[in-house]
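> Multiple structures follow.
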Structure P
């Protein structure tokens, strides 16, 4: 395929300045938030209407040119890594809030709208959009759909899939479709759930109808410090076991606490080995009762210090520290590698011990920060890419963490997606039959495999090669972990 032929045909669809192909113009798009993996696309296109997207996809389909969609580029799994022989389709210019219906508690938005911008736009109606990833100030709602993003409040309010009702998508051949509906349920297969978390491999999302919920009358946060990470992990299970579903429940270890406190001065206890943030929201009476119970549980679980937010400013400051954990890692290490495994809550203490053991084995520090309430771990492996072999050692360490999550009864991703980063671990989690089913779904939507090729779902050949390299001599993997 001639580059200039592709560029000329794309410029018949878009203004010349919206078709980029010079190397210096492509550089800003060479990676997403996982900067360890980089590639330059042939072309970057910047459409601002669905009609333009339809024509771009029709052209790429006819020319058999791969297409990788990109939102805000904040993803952490390499899901938006460009294809070297393909088109990078940026959705950043589709950034309009199309309509707000406060009575129906919904909003129609384009995929390039920032997550936080939705809540800002509907705040005057006493409403907000619940999923709140740590990158919500920058990440796009289209990217949230692609990865089925969550956030610190997903324990109570759910992931993206639980907070959208309808999608408008364009298939690889340019056919537009609407899936889902604004009624409580819709007939046929649940294509809305299938599309959410599909990482741009099945279609291009051009409009999302999101659910909005009323702002709670009151929200209050308990911050509990522990002298042992395992005690904090056990406290999580104790809270949930008592029948309490917090609005959010987050945990940070000592390295993270110090990094965040230096970065943001959130008011965290620097003597703590771990901090647990546990929020209650609802009516004033409900919150007062729940906070009382949470205090008692934290004390019984061995908390050394317990603080409760006195006002909204303090509550937001406590949360700001947690949401700044990833950028704060730059204070203690030149580079970090963020993992995203999910485990059953009752396995939390065991897996934390396992991560510490792996950290010692690989000689790499690890910051533990995660959505404790639903067992979604975000270990940040600290490394220096300038040191020969350290990135490779880090990737191997990260892979072992994900395999440990699988063997503990969990999964390799909670909200960051598989992308390029975790594709080998898919071979560990799923068998031949399941992978064949994934490929059949992909083929039904994209028979030629042009949308985001090489991501998320490994080929059976790749898994066979990987299996041949991982022979464990009959030893049980992670034998120290309790089994179901």
Structure Q
């Protein structure tokens, strides 16, 4: 803005304040850096601006750590200025990691290490959100899950367009297991960012480490963060494709060129993104024997079908839920250590799909329902393997042929017959299956009955 462009009000020029935020200066040596800083200082003085040196940082990118340490002790970097006719030297501090556009970087660590600070911030945000919602009495699924997406997932996904391909490839670019499973879900659980998501869901369900993680995510209709990350990454790709005749598009083309020269085996952003497409079976149709520039032109103009890509990723995450092992009835299921396990089988045949948005349920009652659905009650069948399942009889009815599982508690045990009589008030017809009962529309009434069974069990056995 020129001085003449400053607005005039009642014949007086309104002073304007200029801010140069996120300004980066690059130099190949100390002398050049001091020259650039001096120029910056003189320019700011001429236009009445100030440089806050206490907010400035110097990062020295040299492969030798000892050399960097010695340079930070010997070389002084700062701004020379004249204030009140006095010559002042305002020194700028040396740092190992600097922040740019919210992401941290430094010479001693790969770029994906910027997630260290995001992880810490996301973890603090998670505990703050849980605490606040509990104080307000709003820590229920339909509210808490929205808060997670807007306040926690947003932090854990900040800048994922840049660092996300590295973590996405850790999930995708690995061989299948001996059963032929992709194991995407298991690998996603190893990610510490997803660990925050898992902790949030466990707190929401008021369970510890008892349920299978697959049950936990399915109960709340959630997918690991990698689904959201993949969406943002390839949406960013499509934006770069559309930004033609732009400096960003030119850099995008160079990334593609570098990736093709290494057959997408390098560690550059373009290589990781293209290798992800190859792993998911969505590699663009390009001429294999064509010249390099021809292939670059095709890829740089090719938009990714994000809906189809995300659908493929979700199908591989949910591969265990369509496994033929789950076709067996729960009481005939053979636990041999393979996946999916018996808890997924019981959940599929007995619990049905969750209905968390149908009605408001008080959290105390809701907890009993959630723990029951997730197989987190201290039933005999849920105890660690130490004796055959057929010997895990119910301690409430003491029937020698009873196996105390969720079906027995809700449908068979005579100890809870009085509580189960309330099913008639909910419109449950005689002879209804457990799946039909767990799927009734009145989830509040169902939760109260299950909570009543839990209280009865607590009074009789001292545990639930």
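> Please state which of the structures P, Q yields 10 when relative contact order in percent (Cα under 8 Å, 6 or more apart) is computed from it. Don't jump to the answer; show the numbers that get you there.
Values: P: 14; Q: 10.
This figure was derived from Q.
> Any idea which of P, Q comes out highest on volume of the Cα convex hull per residue in Å³?
Details: P: 159; Q: 257.
With respect to volume of the Cα convex hull per residue in Å³, the highest-scoring structure among P, Q is Q.
> Continuing with this model, one more query. Of the structures labelled P, Q, which one yields -13500 when helix-only ellipticity at 222 nm (-39500 (n - 2.57) for each DSSP H run of 4 or more, over all residues; to 500) is computed from its coordinates? Numbers along the way, then the final one.
Details: P: -10500; Q: -13500.
Source structure for this number: Q.
> Right, next: If FRET efficiency 1/(1 + (r/R0)^6) of positions 89 and 153 (r between Cβ atoms, R0 = 25 Å, to 0.05) is calculated from each of P, Q, which structure is the one that comes out at 0.25?
Working: P: 0.25; Q: 0.05.
Source structure: P.
> Then there's this: Name the one structure among P, Q that Cα extents along the principal axes in Å, for residues 193-352 alone of 50, 44, 33 was derived from.
On the way: P: 50, 44, 33; Q: 61, 33, 24.
Of the structures listed, the value fits P.
> Check the numbers for volume of the Cα convex hull per residue in Å³, for residues 217-312 alone across P, Q and tell me which is largest. Don't skip to the answer; put the middle values down first.
Values: P: 84; Q: 101.
Looking at the calculated values, the largest one is Q.
FYI, it's all coordinate maths here, none of it is from the lab. If you're wondering where the values come from, they're calculated on a predicted model, not measured in any experiment. Cβ atoms are built from the backbone, for glycine too; each structure is taken alone.
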